[in-house]
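Trainee: Structures incoming, each one as structure tokens.
Read the figures in this text as sums done on the coordinates, not as results from a lab. A quick note: this is a predicted structure, and the numbers were derived from the prediction, not measured. Cβ atoms are built from the backbone, for glycine too; each structure is taken alone.
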Structure I
């Protein structure tokens, strides 16, 4: 016990307690855990993450529906959210971007090429202001 204690940097009492515990459990390391048992197992957690990564726009309730389609007692949506958060996948709102038509894209490229060689004096002649609010589509608030 002295040798083991020296190797692991602990006291002999710690080694003695560990050996007694191992002997009481017949060498098994699966002792009874306290608290409520998990609803999902490793395979369920892996399937939740896999489904989320294949389609990033799926909500937690849609992932729950897809993964636990034939399950008699599927976990709650909050459980699915917890599993995703534990893996580092947080919920986010998709970015709203204006739809740029092909005609508008061509016009933008043409304008950029025409003004490519402008000097600083040319740009100083342009009046710009950031006081106007442009709402291209959608609503101001979260719906």
Structure II
């Protein structure tokens, strides 16, 4: 299975935020959309970074409540690993697990084209296993 299989199912919409937005605005976006990360982009196409719940918690631990008035640029993760629609889910899952992050933007021709979470990967695999199970049960009961 490939990244495009997940995007075909869930769509390619990505929550983005401007790097100069406040962390308070980013937290509101995370909460309102019930998501764990937002891609940092000034134009909704290029990727400047990613801001996750983990980034916010880490900054809160070091900056205290003042973090809410900081800019996203100040606390975001600037080095973002990305994937492409043709990438294999197995290698994506290994990378995300080894590097200990849960969200990976998808790019096409260097532009933001979607986002995949480890939850998306796990859900896709569970669905595959359920389908295989159902097919085996049908095979066994029909034989």
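Trainee: As an exercise: relative contact order in percent (Cα under 8 Å, 6 or more apart), calculated from one structure in I, II, equals 27. Which structure is it? Display every interim value, and only then the final one.
Mentor: Working: I: 13; II: 27.
Traced to structure II.
Trainee: Can you tell which of I, II yields 32, 20, 14 when Cα extents along the principal axes in Å, for residues 33-72 alone is derived from it? Can you show the working numbers first?
Mentor: Working: I: 36, 20, 15; II: 32, 20, 14.
Computed on structure II.
Trainee: If you work out percent of Cα pairs over 20 Å apart, for residues 49-120 alone for I, II, which one comes out largest? Intermediate values should be presented prior to the final figure.
Mentor: Details: I: 54; II: 38.
Looking at the calculated values, the largest one is I.
Trainee: Starting from the value 5.0: which structure in I, II was distance in nm of label points 7 Å out along Cα→Cβ at positions 81 and 113 calculated from?
Mentor: Details: I: 5.0; II: 2.0.
Checking each candidate, the match is I.
Trainee: Assuming 34, 16, 13 is semi-axes √(5λ) of the Cα gyration tensor in Å as calculated from a single structure, say which of I, II it is. Show your work: numbers first, answer last.
Mentor: Working: I: 60, 27, 14; II: 34, 16, 13.
It must be structure II, since only it matches.
Trainee: Same structure, new question: Just checking, which of I, II has the largest value of mean count of other Cβ atoms within 10 Å over residues 65-72? Display every interim value, and only then the final one.
Mentor: Working: I: 12.0; II: 15.2.
When mean count of other Cβ atoms within 10 Å over residues 65-72 is calculated for I, II, structure II comes out on top.
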